[in-house]
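Peer 1: What follows is a set of structures for review.
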Structure 1
Amino acid sequence: MDTGMILLVTGCVFLLAAVVLHIIILVHAFKQDIPQGFLSLFVPFYIIFFAFARMDHARKWTLIIIWLVAILAGLGLLTAGFEA
């Protein structure tokens, strides 16, 4: 495998992890309050506001940091893979 393909696959793995964490936060939003869940699902960027301001979870900051790092790393690796 060449370097570009390795970067693409790694980027997809990071983005898959970000999607899983996004779903975990979304499920928590629905458990906390149904309107919060629907807002997180349908209003762009509301889930970020919910995660920072309204989410009550034991590992809140761990989830947020890993979620955002996975998004940024995945997008960066995909971009690097397409350019390689």
Structure 2
Amino acid sequence: MISDDFYALPNGPVPTKMYNEIKAVKEGKSSVLNDCIEIKNEVNVVPLLNADLTYFSASRLECLSESILENKSLGFKELEL
């Protein structure tokens, strides 16, 4: 779904370029994501734009929806298991 280099971190694999851009927004630094997201409560990435769902196939959208429904009420500790 994205072209990035993934690195193993203690809580799972992380797309490094995306991680660095999100970290820059969180720290108030310049980022290509400054107009696209905001960080709330230190950990929540909130979109400022609507998603362009035409990039996703119907089956991918179905999988994403199922995963969101399945996991949206879980906290970090439950998700990291």
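What follows draws every value from the coordinates through simple rules; no lab data is involved. Note that the structure is predicted; figures quoted are calculated from it, not measured. Cβ atoms are built from the backbone, for glycine too; each structure is taken alone.
Peer 1: For helix-only ellipticity at 222 nm (-39500 (n - 2.57) for each DSSP H run of 4 or more, over all residues; to 500), the calculated result is -26500, so let me know which of 1, 2 that is.
Peer 2: Among 1, 2, the structure yielding -26500 for helix-only ellipticity at 222 nm (-39500 (n - 2.57) for each DSSP H run of 4 or more, over all residues; to 500) is 1.
Peer 1: Just checking, which of 1, 2 has the largest value of FRET efficiency 1/(1 + (r/R0)^6) of positions 11 and 35 (r between Cβ atoms, R0 = 30 Å, to 0.05)?
Peer 2: With respect to FRET efficiency 1/(1 + (r/R0)^6) of positions 11 and 35 (r between Cβ atoms, R0 = 30 Å, to 0.05), the highest-scoring structure among 1, 2 is 2.
Peer 1: Rg and Dmax of the Cα atoms in Å was computed and gave 14.2, 37; which structure, 1, 2, did it come from?
Peer 2: It traces back to 2.
Peer 1: I would also like to ask the following. If FRET efficiency 1/(1 + (r/R0)^6) of positions 3 and 43 (r between Cβ atoms, R0 = 35 Å, to 0.05) comes out at 0.35 when worked out from the coordinates, which of 1, 2 was used?
Peer 2: Computed on structure 1.
Peer 1: Given 54 as the derived value for relative contact order in percent (Cα under 8 Å, 6 or more apart), which of the supplied structures 1, 2 does it correspond to?
Peer 2: Structure 1 accounts for this read-out.
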